[in-house]
Structures are given as structure tokens and as C-alpha cells.
1. Work out which structure the value 18.6 belongs to, where mean count of other Cβ atoms within 10 Å over residues 83-90 was derived from one of 1, 2, 3.
2. Here helix-only ellipticity at 222 nm (-39500 (n - 2.57) for each DSSP H run of 4 or more, over all residues; to 500) has been calculated and equals -7500, so which of 1, 2, 3 was it run on?
3. Using Rg and Dmax of the Cα atoms in Å as the calculated read-out, with 13.8, 39 as its value, let me know the right label among 1, 2, 3.
Structure 1
Amino acid sequence: MRSIRERDYDDIPGTYVFDGERCRQGFALNMFCKSLDQAANREAFRESPDTYLANFNLSIEQRSAVASRDWLEMLRLGGNIYYTFKLAIFDGLTMQHVGAAMSGSPMNVEEFRAMMVSGGRPISGNRSVKEQLDG
């Protein structure tokens, strides 16, 4: 799979902008996630995840991210949050569960919810990857 070229917005920590390149990269991953809209597909995936995933042209990295439910990695690999969230729903998770898992630090749902209610993540240290590296 060809790599995504670097963009200015790649400097935003933990953010994977769903641009045209990511859309092309993640097409199969997003189609897998979208397929979970149908009950028969959810049942087939539940019965045999590997067999069901073989119906889609996922990269090895995408298959691994799906298997481990690595939400940020799915986004990095071209997943669209609206499609990947269908997999979270399949698992019985809420957006807050996924948000906590993608927070970059061990955070449970209650901690994530409290952070968001109190105004969200602090801007200091979260403006750019370069800022995080330089301190």
C-alpha cells in the first residue's frame, strides 16, 4: 500500500484528517464497517471474523487494527470515524468508550466524560506534534 504524503495538518496530535488519500486508502476498511449495518452481516462476522473479513480487500495492518479494535490505527489507515464507529456499535460501545480508548493515555469512560464536560483536552501540549517533541 502506498504511503500517505505528509500534509501541514499532520502536525495535529492524534488527528487523522479524512482527505482524498485516506479515503482511497481506507475504502475496503470502510466498506467492511458499513456492511455491519445489515443483521446478516453482523451475524456472519460474529460467527467467523476471519472468514468474514476475507470478503474485503483489507491490508494486513487494517485487519490487525480491526482484530485488536485499535480505533486510532483504523483512522490512521484510512478509516472514517462514522464507519469505524459501526464496529464499535457492533461491540456494544458508545462514542465515549471509543473516545476514551483514543485519548492517548489510559482513561476510562467516566474520566473521558468528565474531561469533555469540563471543556475538553487542554490546548497546552496538544497544538502540534513538534510542540510535544520540543517540550
Structure 2
Amino acid sequence: MVDSAEAETVGAVESWSFAGDAVAVSDDSVAQALRARIADGKLESLLESSAGRTLFVVSNTERAMVMLLADPGDPGEHATDPGAEDWSGGFVLANGQSDEYPDADTVPLDEALRIVRHILATGRPPADAAWAVDR
């Protein structure tokens, strides 16, 4: 498991790629790549890091669930939207399953992209992003 102090070090040497793709994606290009995937109907994206971490992003085109896992068995941590009270559906997984999540456990798509970009750049979520640890 990578703690926040280790994440600062890892972020400097960690590279990320979409699952099944050997080509690394940069922090500067990840938002555009995710938007293109969403436009193509690929609402679930899995980014894998060279340090063994996984970043899971699933969207309904308006909101996104962003989860960061330290290793395969890790319950992880995720972006949140404190105070959001509704539920949103249409989060379609790669296996075709359509999920619904409380809006408090998802964030608007632009915020999700900002968070993902920051994680790729630094190894950790932005300090001003609402974040829940599920461990």
C-alpha cells in the first residue's frame, strides 16, 4: 500500500497507462483521452501505474466515480462531493452492468478529470479535492 508520503515520491517516477495498453499516458493528455473514451461509449476506464496502483474512473457522461487503489486487494479511496444528496444512474461498466451511485460518492466530470490529471502528475489527489478513504 502506498501512503501519502510515499505517493509524493512515487508520483515523480510512476507512469500510468490504460489497462491493456503499453503506452504511458501523460497528465497533460489524460483528460482528453478520457473524454474521447467517454464519447466513444467507454464509460469505464482503468489506469494502471508502474508502481502497481490502479485508478478506476466510471462516468455517466455528467458525473464520475474516481477510485484509487494501492494494490489489487485494497478497498481504496475515492473522490467525493460532500453535501450532494441525489443519486445518479447510467454508470455503465465494461461488462455492460449499469450502476447507480449516490452523488456524494461521485463528482462532476470536469472535477473528476482535474483529479485524475493531478494524480498522474503528483501521485496523489489534489489537496482541495474532497476525498474518502475506504480502508
Structure 3
Amino acid sequence: MKQEQGIVLETEGSTAKIRVGRHEECGSCGACGGAQRVVVEAANPVEAKAGDKVLFEFREENVLTGAFVVFILPLLFGAVGAVIGHFTAPLLDENGSLPYVLGALIFFLIALVIVKRFDRKAAKDQALKPVIVEILDKHQS
């Protein structure tokens, strides 16, 4: 389990939205322009309130699975589509790059549908959500 710190922005029932600062993995990447303002939805068994600084944990496997589905799967599907386009080009009596491009595009779009379904499923699965394990600093209101 990996642990991170953040500030609770709001709570709703047994979940909380946490603003997470940039951490060491993000420090040198710069791929995400909004990495300074990442918001995570987490289970809130410790009943943290808005403004509390909290420690939450999540499974690194979930992050790796999500990264694979979001970043790698569409590339793989696009490549498979291009290969299928290559083999269907003679059947279409086409010798240009159109079958490659269409195959890659169609399979890339199929991958995006899979990513969207994965996202919806992951959002509903409580076991995949981070969990607040400790309140580090109570907000004084």
C-alpha cells in the first residue's frame, strides 16, 4: 500500500474529496498540467471533515492497472487495427495507407469505449478507491 497526504475539500456520506499535492513521481514528469490540483475521491472511515489534512492509502496495483488501461490499451488496439488494415487492404483493392489508418482509428475508438467502461466500473468499486487512514491535522473552524 502506498500512502499520500492531502487536504479534504468536501465530504459526502462515507466518501471525501481530497486535494493532493504534487508528489515525487510527478516532480520531474510534467505530463499533467493540472498535477498541482489533483482531486481524489476516497473512502472516509475516520470521518474527516473539510479542511482536515489527512493521510490516505491506495494499492499501487490499482494505479498500474489504471495506467495500463488508459495509456497502453488504446495504443495496442490502434496497432492491432493497423495490422488488420494491412491484411484487409488486398480485399478492398486498396494499396494506399487508408486501410491502415481506418483500421487503427476504428480499433482506437473501440479501446476508448473500453476505457470509459473501465472508468465507470472503477468509480463504483469501493475496493479500488483510496482509503483515509488518519487525520494528521484537524481544521479549526
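1. On the way: 1: 18.6; 2: 12.0; 3: 14.8.
Only structure 1 yields this read-out.
2. Working: 1: -14500; 2: -7500; 3: -12500.
Matching structure: 2.
3. Values: 1: 16.1, 50; 2: 13.8, 39; 3: 20.8, 72.
This figure was derived from 2.
Where a number appears in this text, it was derived from the coordinates with a stated rule and is not lab data. Small disclaimer: the values here were computed from a predicted structure and weren't measured. Cβ atoms are built from the backbone, for glycine too; each structure is taken alone.
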